[in-house]
Every structure is written in C-alpha cells, then in structure tokens.
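In what follows, structures are represented as structure tokens.
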Structure P
Amino acid sequence: MASAKSILFIGGSGIISAASVARAVRLGHRVTVLNRGRSTTRPLPGEVETLTADASDGDAVAAALGDREFDVVAQFRAFTPDHVARDVAQFSGRTGQYVFISSASAYQTPPARLPVTESTPLHNPFWQYSRDKIACEDLLVRELRENGFPATIVRPSHTYDRTLLPTTGAWTDVARMRAGRPVVVHGDGSSLWTLTHTDDFAVGFVGLLGNPFAVGDMFHVTGTHAPTWDQIYRWLGAAAGVPEPELVHVASETIARVLPEVGPGLLGDKAHSMVFDAAKVKALVPEFGTTITYDQGAVEQIEWFDAHPGAQVADPELDAAFDRLVAHARAL
C-alpha cells in the first residue's frame, strides 16, 4: 500500500462492511465508522474511531461529522436517490473518493448473456430495491460528469458471512433438513448462483479505496464461484449433518405467489443464473479472487449457528408455507 488513507465507513458492522473495516485496519488505514451503535455480532476492531448517528438522518450525520474531511467515504447505507443527493451535498469538496455500494441485482434481469460485465445494461423490472439502486447510480454518474464529484460505484452480488444463510428459508431450511423433512428449492435447482464470502469481498473492495484509477468508474466485486442451487442446499445440508437432504423443486413464480414477501428478491435476482466476469476489479486489485467456496462457507455458518442457539430461529409461517409448496409439487 502506497500510503495510509483516512476512510469513513457509513455503516461498518454489517455482513458486507465489517470484514472490509477489519481489512482496512489491518492494512494501516485510519478508519472511522459512523453507524447507529456497536454490533455484538460483528464488533469493530479497537483501532476504529466510532461516530454514532442514523445514516438515514441527514442532519444527524452532518452534526456527527462537523467539517471533517476524509480521503475516502464508503457509503453502505444509502438506498434512495434522495439519500445519495444529501451525500453529494455533504461530501463535495471534502473527500477524494465517494464509494457507493450499489447491487449486482441492478443488472439486466434476467441477463441476456453471461458472464455479466460492468457494461451489462442496468434493468430490473421485478425488484424496487434494484430500481432504487439504479436511480442512485444515475444520480452519481450525472454528478460525476457535470460537477466532477469523485464517485466510485461498487456492485456486490450475494455476499455472505457466517451469519447469513443463503437459502430461501435460512434456518427454517436447516431445521427441516435436520428433522428429515423436505426443503423447497426454486426452479429446477440447476441455475448458477455466485456466492462471495465477505472476507474475499473485502480484499477487492478495500483495494479500490484510495485508488485513483477507481475514481469515476464502476466495478462489481464478486467472486467467480457459481455453484448450482442444488449444490448450495446440499452443501448446507452436509454441514448440518444431513448429507442427502430431500430437495423438492418448485417454480419460482409459484413460490412468489405463496410467499409474496420473498417474490421480488427471488424473481428479481435469485431465480436467474448470475455469473460474473471479475476481470475489471482484478486489473486494479490483482490479489482479489475466490479463496473461500461455499462448501467451506456452509461449515463455518453451521458451526456459528450451533454455537449460538439463540440465532436458530425457524419461522412457523414459512415452515407451513413450505409444506403447502411441497404438497403442491407432489400433486403435479
């Protein structure tokens, strides 16, 4: 690393951000984290300066920051154009790089061709979350072109840590597997899904911070590990002590009708094969790559959940809905 940077993380104890904060500290950067409070699940390193404010409250953020300046501002907690517009006003002239966490779900869904690159069109008719992220990106690109605002856009895909199970039912799926009951897998289970461990994401992400060649550009920071959904469920089952879980395949549209709360994220993201070309970020951060595959990640997750019984929360309504979906599939 050429020199240490002063980095402000807005949100720094989340699934994606916590590992990046830890890596930035290990690399010698001066790290400040602004969030609502300390996380007990992902505690911050002792070297981190902490500021307390709700990231969605512009006045509270302004009061917490005062007139401070940072080499880099990494925004993990902005989801609407109004919020990003406040950030532009807040940080114009006060940072050398503003890094906005967008989402790979903003890419064309379903993608016309694979692998997805940074030039793949942004279009998601299924999920409002993704459309809001696209609108945020549009605002930043306009500010970059018209006013020179030093934006970098980062699009993570499905990034997980030990606490975030990737399947539709999360712990409910694990509980069903361990009870010898079938679990529901969307589609035919053969679509490809990129999973990136947060420790791998952190390598690519932190490598872009303070990098002058990243300013004014956009990158997805995703691994190249893209197993099928059947593999994901089986690896999770094996980690949970169930090497051959019973998988029942149900059309994604049917799941979305029965479980409308998961519909947008399923139809607007997980139902489609998503494989990424990571060449662009690797050109600036050569050390970035997949070092933790999900067969390993699943073991880490189950070990964590087994050590934290309070986190083993199965949803009875979701469980009942899965029973209805299984009965529907078997009746076909």
Structure Q
Amino acid sequence: MRQPLNLIIILFLLSIASFAFAFSMGSIQLSLQQLIAALSTNESSIAHTIIWDLRAPRAYIAFVSGALLSLAGVLMQVLLRNPLADPYILGVSGGAAVAALLAMSAGLAGSWVSGSAFIGAFISILLVFGLAHGKGNWNPARLLLTGVVIAAGWGALINLILSISPDKPLRGMLFWIMGDIHNISPSIASLIVLLLGLMITFMLARQLNILSRGDMQAAALGISVKPLRMSLFLLASALTAFAVTQAGSVGFVGLIVPHMIRLIAGSDHRLLIPASVLLGGSLLVISDTLARVIIAPQQLPVGVITAFIGVPFFLFLLNRSMTGKHHG
C-alpha cells in the first residue's frame, strides 16, 4: 500500500502547487511572501483582492472541471472498453455546445448560457440513451456508434450556428467551443457532483476492475453487467454535463489523464479513480493559468493549452503501443 499512498500524496501536493501557481501568476505577479500574507490574513490589500476575487474562483472552477472530466474519462473507457474513449465521445458536449451557442446568439450571457448548456447536454444524454438502448441488447459497440452519430449531428448544427451568427457574439462562441473559464461564476453544485461521483465510483472500483476484463468474466463473477453499464453511462454523462456547463468543451483532459495514471501505477481503479481526479484538476488549473499569462493581457482558450499538451502525449502513447506490438 505504500506506493499507491505515495502517489496520492504526490498528486495532492501537485494540486496545492497548481493553486499556488494560479494565485501567484498573472498581469500582476505575486511573491511567495505576498501570497502567504494574502491567504493567512483578512487584511484588505491588492494581493488579497486579486487572489480571492479574481484568481481563486477561476482556479476552483478549473480544478473541479478538470476533475469531473478525468473521472468521466475513466468511466467512459471502462464502459466502452476503449482506451481512446473520452467524456465527449457520446455527444454530450455537442448538445451542450448547440444550446450554449443558441443562447449566445440570442444575446444571453452568464448563467443563461450555463443553464442552456446543461439542458443541451441532458437532451443529448436522453437521445443517446434512448437510441442506443432501443428494444435490443445494449452493448458497447452500439452505444459508441450511436454516440458518434449524435456527436456528428451536433457538430453540423454547431457549424450552421457559427455560419449564420452575427459577428458580435462570434468570438465568445469560439472561445466557449475551445474551452473557456473566463467570467464563469463558481458553483457549489459542481463540487457536490464531483464528491458524489468520486464516492460512488470508488465504491464500484472492484466491479470496474472486473468489468474492464470483459462482460463474460464479469457475469461469471456475479456482476449484473447491464445495470452496471447503465449506471456508468448515466454517471459519466452527468459528470461531463457539469464540466461542460462550467468550462466549455475542454479537450484531451478526460483522455490523457487516465492514461498517465495507468502508465505510472497500473489499472487498479481503487488507485486510478482518486489519482485521475487529482491530476485532472491540477492539469486544468495549470493549463488555465498558462492560457491567461502566455500572451497577457490577452487570454487564450484553455482548450488550446490542453490540446498542446494532449496531442504530443497522444502521439507518444500511439508510438509506444505500436512499438510494443512490433516487439511482441
């Protein structure tokens, strides 16, 4: 147990370091002394205002969103028995994006956009669930194909909305599609969803270990495969919906983080689940901080940074997999 505990401790310290990085970096950089003073006292100061009013809420949203996406990615990869599955593969983000873009094109902002995104995500969940389940057996291949088709349909609608939208809201639309945490109000609901999802998935960790080896082996060991798969789909979709509502369509976090943990510590979900949550949250906090300081005072969509991190890592995984097969 020492090695898994060491990994969790290291990732927990990384999470703290990512928040310290987010609090200190920006158009006004804060020293370690200013950071400690602002966090440890309630005295009114420029550093205290910058951290608690501007940077802390944004870092909180980034951490929770990254953790939600990573946890959803773990579940999707088990559900579809596909290591390349990510939280967006079943079209949840597409439905959220269509609804959010429609709200933006109507001149709405703030909570209206977030609420519309959540409704769109929920509609997409219902569509995929209803069409994939149908009257026949629900299997990973059918679920995956249904999700891909629904996602393609949402993509066509997104392109249509962007093509006919006026120029004024277009920049905000593009930022939302690429992932944007700017001007989002923090919500306790997303943290509650994350904690509940973490608790439920950790309780199911043993069953996830068995299910990842195949349906036949899981059924032989007494696991009710169909109810478990349905639960995983609904839980992963809910986690993704809350993440997209907060941060837009941030790519690669839910794909690469579970892979990173598997490379480091293996595929035991009792370790994979909490480690992915910590690493995913830290990764998005660091990425969002880089997005707002690289070309300051202008800001980049956080999805651009995660893509720059995710693409080379994905190519590394692909090359590693092909090399392993060649030697095998």
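Readers should treat all values here as calculations from the given coordinates under stated rules, not as data from a laboratory. Since we're looking at a predicted model, the values are computed, not measured. Cβ atoms are built from the backbone, for glycine too; each structure is taken alone.
Give the label, chosen from P, Q, of the structure having the highest value of distance in nm of label points 7 Å out along Cα→Cβ at positions 29 and 197. Mind showing how you got there, number by number?
On the way: P: 2.1; Q: 3.5.
Ranking P, Q on distance in nm of label points 7 Å out along Cα→Cβ at positions 29 and 197, first place is Q.
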Computing helix-only ellipticity at 222 nm (-39500 (n - 2.57) for each DSSP H run of 4 or more, over all residues; to 500) gives -11000 for which of P, Q?
P
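Here relative contact order in percent (Cα under 8 Å, 6 or more apart) has been calculated and equals 31, so which of P, Q was it run on? Can you show the working numbers first?
Working: P: 18; Q: 31.
Answer for the origin of the read-out: Q.
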When mean count of other Cβ atoms within 10 Å over residues 157-164 is computed for each of P, Q, which one produces 12.8?
Q
Looking just at FRET efficiency 1/(1 + (r/R0)^6) of positions 237 and 293 (r between Cβ atoms, R0 = 30 Å, to 0.05), which of the labels P, Q belongs to the structure with the highest value?
P
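To which of P, Q does the computed value 0.10 (FRET efficiency 1/(1 + (r/R0)^6) of positions 13 and 221 (r between Cβ atoms, R0 = 25 Å, to 0.05)) belong? Write out the running numbers ahead of the final one.
Numbers: P: 0.85; Q: 0.10.
Label of the source structure: Q.
For structures P, Q, which has the highest computed value of distance in nm of label points 7 Å out along Cα→Cβ at positions 189 and 229?
Working: P: 1.2; Q: 3.1.
Largest one: structure Q.
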Distance in nm of label points 7 Å out along Cα→Cβ at positions 53 and 309, calculated, reads 2.9; among P, Q the input was structure Q
